[in-house]
Structure 1
Amino acid sequence: MKSKFISLLAIILGLIIITFPIMGIIGVADLIGLSVLLISIYMLVVGVAIMDYNRNGAILDMVLGVILLFLSILLIFNPATLGFLAQITLYLAGIMLILVGLVSLINNRQSRFGFYIGIAGIVLGLLYIVIGTYVSDPVILGILIGTWLVISGVLKLMDS
């Protein structure tokens with residue numbers, strides 16, 4: 001039952017990402033900016049609180065808090081910053097998809113289609129890096145991730 005639920009969830013999420021790959025970019029930038037803002041406030045408060053007994057740690061916390069505060073303001077008021085950060089993390093996302101594929105390949109050896117789920121992750125991760133290098137369109141990259149989710153969900157559903 002749990003496996004079927006996870007399979008259906010992967011298919012549904014994959015279809016949502018394929019259908020609306022650009023749906024939340026501005027909302028995501030604001031949400032990430034708010035999260036980073038809260039972290040920066042926390043770091044600044046911790047830096048001030050520990051100043052008496054850990055001066056080096058406090059300075060480090062406060063410097064990190066100021067950097068995160070600057071980043072959060074950029075993310076909230078300039079959604080294009082998320083695009084810049086996305087380009088930097090593009091390779092990281094492709095590498096993570098490859099690693100997820102390798103882990104799926106290793107962890108699903110006993111299932112009938114586990115091998116293919118892993119191979120799909122590796123191939124789509126490589127495609128993510130190659131296409132992301134030459135095409136800066138997040139729609140195509142979102143479709144690649146959605147495709148992997150749908151393939152994984154369908155193969156897991158066929159396996160149960």
Structure 2
Amino acid sequence: MTARLNLLGDPATTAARAAKHFGAASQTILKESAVPAATQRLVLLRASQINGDGYATDVWSKTAAAAGDEAVRIHLVAAWRESTVFSRAERAALALAEQGTRIADGVGGVPDEVWAEAAEHFDEEQLADLVMLVALMNATNRMAVMIGQRGGAYQAA
């Protein structure tokens with residue numbers, strides 16, 4: 001099945017121009033943040049799994065593998081609480097990502113204890129980067145799910 005819509009299609013459209021800026025914002029965080037790249041990939045993968053975005057789950061699991069992340073870590077992201085392969089900082093970032101992603105599930109936002117745990121491992125700038133990363137990924141996931149973008153065909157560079 002092909003996607004219902006190509007948001008990046010005609011570069012003259014409003015959506016394509018907005019998507020270009022949206023992508024640039026994401027790339028700024030990915031390339032310039034002091035949050036470790038492996039942690040960023042875990043956060044993006046987990047948010048995508050929660051949101052049911054097959055395309056982004058495909059992209060971020062393959063991107064993590066291509067970057068040298070261990071297969072066991074990639075496979076256990078969905079069950080990170082019940083695993084031993086993530087550092088305390090990664091676990092804090094995953095908890096923050098989950099709470100930030102599940103806002104619509106009525107969990108009441110990010111609990112203070114989740115924020116405090118993340119703040120033990122990340123400084124204010126890194127926390128801001130994580131907030132932006134999670135927010136941008138959630139928006140990206142929603143766009144992909146709405147247009148029916150499927151996973152499976154992505155090839156990591």
Structure 3
Amino acid sequence: MPELRPLRADDAPAVLAFELANRAWFTVTISDRGDEYFEQFPDRHRAALAEQEAGECAFYLLVAEDGAILGRFNLYDLAGGAANLGYRVGQDFVGRGLATAAVRELCALAASEHGLHTLRAATSPTNVASQRVLLKSGFVPAGPSEIGLAFQRDVTTAVSA
């Protein structure tokens with residue numbers, strides 16, 4: 001059973017490997033992060049942990065029983081009881097309900113662990129799979145966004161499985 005757990009300092013090599021292995025897959029629906037992102041990954045990882053420690057963001061990994069990273073699930077720009085949700089699942093793990101289960105779990109954690117009441121998310125207009133994940137996880141359409149479609153969810157309410 002996969003586990004959603006907070007990002008740790010010792011995750012850097014595995015997260016980098018996950019990002020590199022899925023780089024082409026991710027660019028199907030989102031902009032490529034560019035070579036600089038990967039070249040500066042150790043610094044970026046440390047910066048992410050500092051943001052997490054400061055309560056500005058909350059980064060989670062979906063990890064298989066064998067320790068393999070299946071996906072990344074992030075809450076960022078935490079302020080005023082709200083945050084943005086972002087996630088990515090590795091190509092070999094899509095279509096199994098993992099993203100929906102992890103987003104639902106993260107919604108519960110957003111309320112219980114981070115004191116949030118509202119989450120926002122956005123997808124490209126063509127990322128229908130991600131839109132389905134959000135809708136199944138209790139998000140509702142909230143209009144256009146910079147990247148395409150915006151969604152929002154009150155995380156103080158439960159979503160049935």
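Couple of notes before you dig in:
- Distance in nm of label points 7 Å out along Cα→Cβ at positions 77 and 133 - highest-scoring structure of 1, 2, 3: 1
- In this comparison of 1, 2, 3, the computed figure 20.0, 61 for Rg and Dmax of the Cα atoms in Å is attributed to 1.
- With helix-only ellipticity at 222 nm (-39500 (n - 2.57) for each DSSP H run of 4 or more, over all residues; to 500) derived as -30000, matching label from 1, 2, 3: 1
- Structure responsible for 12.0, with mean count of other Cβ atoms within 10 Å over residues 53-60 calculated and labels 1, 2, 3 on offer: 1
- The greatest value of mean projected area of the Cα convex hull in nm², for residues 5-84 alone among structures 1, 2, 3 is that of 1.
- Which of 1, 2, 3 yields 3.6 [distance in nm of label points 7 Å out along Cα→Cβ at positions 69 and 149, calculated]: 1
Read-outs: derived from the displayed coordinates by stated rules, not from any lab. Since we're looking at a predicted model, the values are computed, not measured. Cβ atoms are built from the backbone, for glycine too; each structure is taken alone.
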